[in-house]
Each structure stands twice: as structure tokens, then as C-alpha cells.
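Peer 1: See the structures that follow.
FYI, it's all coordinate maths here, none of it is from the lab. Just so it is clear, the structure is predicted and the values come from calculations on it, not from any experiment. Cβ atoms are built from the backbone, for glycine too; each structure is taken alone.
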Structure I
Amino acid sequence: MIEIKKHSGIYTLTVMQQLPIKLLEAWKFFSSPKNLTLITPKHMGFQITSCEQENMYAGQMITYKISPFPRIKINWVTEITHVDDKLFFVDEQRFGPYSLWHHEHHFKENENGVLMTDRVSYKIPFGFLGGIAQSLFVKRQLMEIFNYRIIALKEMFGE
């Protein structure tokens, strides 16, 4: 399930996916920044440029290059701001394409494995023009990225 809602000038994208794996396996996969490359569409040119740590921690800064459009590379810096082992973690943009990027990753073990919920609150710069960009391509691109993740995770872990 993927949905985007607008409120108070920001957008919140929510994605829920059931994974047929144990909580520890889910946590080990998602808490390793290097695995982001495996669940990001290839055409985005996603590349981690900072020193790759095996596991994330609160205060960790991660730098990337990403290509939202053909032949356009941008730098993106996020900080892991909160970590509650095997329950959730949060990354926030410090420098990049958004005015606000706050991405929560939640994990809840259940009888079918793990229910993973991503909640991204974001704001696009440039006021009215940012709203037009949201309508024309930002929303579509985010939906595409998270749909790709859903498919990639099904291929890796099953349904």
C-alpha cells in the first residue's frame, strides 16, 4: 500500500509492506546503508559517497549522489537521527533537493513475518512552483521509487 497526503504545506508518503522474514533479518538488511543501492531503481544512479559503515547509528551522516533526471547528478546528505533497535530508525536530509525530508522506518513483527512501514514527510522548495513540480513529477517519481522497492523486496525475501 502506498499513499501520499498533503497537510500543512508538506506531503507525507506512507508505504506498508509485509515481509515473510524474521525481525532480526529485516533489521540487519535495512539498518545497513549499503543495501539502499539494492532497492533503488538503477536509472536513479544512486551511489553512496561517504565511508560505508556496516550498521547505522544515531548521528551517522551518509552522503550520496543521485540522478533524479538523466545527466543531472545531485549531492544528498542525510543524518540518522533516531535509532530504536529492531523497532524503528529515522533519517533526515541535511542537504539535498527537499526543504524537508524526514523518513521514518518502522518494523513490527507479526505471525506472517514483519510489517514494514515507511513514512516520509517532505516539503518541496520554491513555494507555488514546488507545488507544480509535485504534481508534474515529484509525486510520480517517489511512487516509482517505492513501487520499485516493493518489487525488489518481494524478489529478495518472497511474498
Structure II
Amino acid sequence: MKLTPKEVREKSFNVVPIGYSRGAVRAFLEEVADFLKEVIRENHQLKDELSRKDREIEELRKEARAFREALRRLDEFSETVKAQAEAEAKKIVEEAEREARLIEEDIERLWKLREKLRLDLRALLLSYLEHLEESLRVRGGEGTSQGNDSRGPSSTEGQED
């Protein structure tokens, strides 16, 4: 049975010859009505506060779900970035290794070319030297000694770079 403060205040009892004092009963009913009124007011306040807390909890739950979703997306993004970085690093290393091989091949080719040029130049110089010596012998055979050097033609023959 639900009672309101008004019903408690307006409650009447039958008068009997031997019973309670009407004033005392009325005073007690007023006290009970005031107390009931205060309890109802507090109950409404608590319900309002509970409703506010429920809304706050729901908002916090939504925020927590959004935060978890953001973390999940961030994890996915970081994995994607990491995979891309690893792939890019691998590509860079492969390209650097390829370029290093090409440079090594170029160096080897240049060393071989240098050696060939050195040998060709040596052969050319020896050929010129032989030609010069032949020219000197031919002139020397004519009776002139003008082109003879004190070092002689053989002094440059054994020299290398």
C-alpha cells in the first residue's frame, strides 16, 4: 500500500470511549507525514542522481568503446607503417647492394682498362724507342755522332711506370 503525506494527515480514526488522545495521535500523524514527505523527496533526489549517474556511465562506456576502437585502429596503422617501413628498408638495402655490385664491376673494369692502357703505352714507347734507336743507328752509320746521348739508348729500356 502506497501512502502519501496528505493521506497520513487526513487519516481519521473512530472515536472509542477508551483509546488514545486525539491530539497525540494527530501530532504523531503529522510527524509521520513530515517524515514520509522527506523520505519521498530524498527518494526523488536519489532517483534523479541515479539517472544522472547512469547517463554518465553510459557516456563513459561510449568513450571507452571509442577509445578501444581508436587504439585498435592505431595498432593497425602502426602495423601498416611498420610493414611499409620494413619493405622500404629492404628495397633501399637491395638497391644499395645492387649499386655496390655495379661500382665494384666498374672498378674492376677500370683497373683492367688501366692495365691495358699501361701495357699499350709501354709497347708504344718501346716501339718509339726502337724507332729512335734505329734512326740513330742509321745516322750514326753515316759518320755523324750528333744524336748520341751519354746515357745511351738502353738506359730507358727497363723502366716502368
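Peer 1: Can you say which of I, II returns 0.95 when Rg/Rh (Cα atoms, Kirkwood Rh) is computed?
Peer 2: The value was obtained from structure I.
Peer 1: Assuming 1.7 is distance in nm of label points 7 Å out along Cα→Cβ at positions 25 and 105 as calculated from a single structure, say which of I, II it is.
Peer 2: The read-out was computed on structure I.
Peer 1: Here FRET efficiency 1/(1 + (r/R0)^6) of positions 65 and 137 (r between Cβ atoms, R0 = 30 Å, to 0.05) has been calculated and equals 0.95, so which of I, II was it run on?
Peer 2: Source structure: I.
Peer 1: Comparing mean count of other Cβ atoms within 10 Å over residues 41-48 across structures I, II, which is largest?
Peer 2: Result for mean count of other Cβ atoms within 10 Å over residues 41-48 over I, II: largest is I.
Peer 1: For FRET efficiency 1/(1 + (r/R0)^6) of positions 49 and 129 (r between Cβ atoms, R0 = 25 Å, to 0.05), the calculated result is 0.00, so let me know which of I, II that is.
Peer 2: Structure II accounts for this read-out.
Peer 1: Now for a separate question. Could you tell me which structure in I, II was used to calculate helix-only ellipticity at 222 nm (-39500 (n - 2.57) for each DSSP H run of 4 or more, over all residues; to 500) as -29500?
Peer 2: Derived from the structure labelled II.
Peer 1: Ranked on mean count of other Cβ atoms within 10 Å over residues 9-16, which label among I, II comes first with the largest value?
Peer 2: For this comparison of mean count of other Cβ atoms within 10 Å over residues 9-16, the top structure is I.
Peer 1: Right, another one. Between structures I, II, where is distance in nm of label points 7 Å out along Cα→Cβ at positions 97 and 121 highest?
Peer 2: Comparing I, II, the top value of distance in nm of label points 7 Å out along Cα→Cβ at positions 97 and 121 belongs to II.
Peer 1: Tell me which of I, II gives 15 when you compute relative contact order in percent (Cα under 8 Å, 6 or more apart).
Peer 2: Derived from the structure labelled II.
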